[in-house]
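What follows is a set of structures for review.
None of the figures in this text is laboratory data; all of them are computed from the coordinates on show. Small disclaimer: the values here were computed from a predicted structure and weren't measured. Cβ atoms are built from the backbone, for glycine too; each structure is taken alone.
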Structure I
């Protein structure tokens, strides 16, 4: 092969080698959102909603026809089955938007919140829904992981989402008859739209009760709640203290954080 022909063959071979169909191509990966958030509809008489962060839909229910269901997240329910949704840090308007065909996607709150890098949060619709203004209360709390983590115990905290309740304290009593210790106070008093700290609770099954300060009267109770070592739980109070029957009777919700 003469020299000019050999050079031409080499020049043609180079681009062909670089385009080998088996060559590994490295593509840039999109950054993974570093914050986490849960969504709860505890708004009394509020319609079912889909939750949004700005204009990004964070929760929705898909029907078997692959069309978004108009059911949404109803009262007493958590979005995405109580699991966290990933969210990039930043300032957001967090809203619940009507899922039904009537007034579809109308926001029933307009809460602004700053979501920090690497942190977890819970967002609540709460209070009494105004059917005229089509608005309801809303708040967000941080879900802080304890700095000193002990995997031999569980951790629980209390969130008060009852708009007409005074500050409440949550107590947990072990159902094991061999355990003779008094009830555990799961943090201290918690006012409306606030959360207590995560408190270490021995592994076991508990009866829960909330009380007002200086009173032994039970305001809300829930029996046989399991706290499993190595896990974190949020006990959320919802409902209307004036109700003694029906779906709005005060109740305690139990959702695992991890």
Structure II
């Protein structure tokens, strides 16, 4: 067996072996009854299985839409192009939607990348920080008195607008009713947030989506209302805010120069 390598060299050799990029590390492995390359392959198989299982758990709708065989091929390619860079796998699937968008075999499934993006946002919402909303009555009163307030929305809130009816597709894929899915070609705007131990998803109209997106980006209530009215002149700001309050998605509101409510 060659002289022991530097730690960095050993780590790189092991990473190459488990990612199928070569078996140079085999010369440093004691076989103990199993060929060194075969012993490394045990680790490679275990890591591949764990990472592919992680993608299956994160992207159940994508799996249902493309089938197990297609998903296995896609996941196997993905893990080689986007190896995990952290000690856990919570961020491992973050580039899967863009990977699917560039995958030639998936080109006909134009909605698939956005379905994957929706599923990744579910992951982010589930792992987001906690926050406690103010008393709903006090919050509603504050909003009535000062329309130029800046609102802090719940850390778990996520938004995704698509040219495809992605929430309809996602629900069909995850809870098929046995009937063929009928799509009308219209896109959907989706709001996601953590509701107790689950992640809630709701489609919303374009104006409400514009309002919530503006608030989420840190713009004040006047600016958010202007964005919403540009999308729909009949936009009802009070109804939109009441919906956010009902779901405990407004966690603070601040008037310039004052302390948050």
Inset, instruction - Kindly point out which one of I, II the value 18.5, 55 was derived from, the read-out being Rg and Dmax of the Cα atoms in Å, for residues 79-166 alone. - result: II
Legend entry - For 13.4 (mean count of other Cβ atoms within 10 Å over residues 111-118, calculated) the corresponding structure among I, II: I
Legend entry - helix-only ellipticity at 222 nm (-39500 (n - 2.57) for each DSSP H run of 4 or more, over all residues; to 500) from the coordinates reads -2000; which among I, II: I
Inset, instruction - Out of I, II, choose the structure whose coordinates give Rg and Dmax of the Cα atoms in Å equal to 23.9, 78 when calculated. - result: II
Legend entry - distance in nm of label points 7 Å out along Cα→Cβ at positions 183 and 215 - highest-scoring structure of I, II: II
Legend entry - Per FRET efficiency 1/(1 + (r/R0)^6) of positions 175 and 247 (r between Cβ atoms, R0 = 30 Å, to 0.05), the highest-valued of structures I, II: II
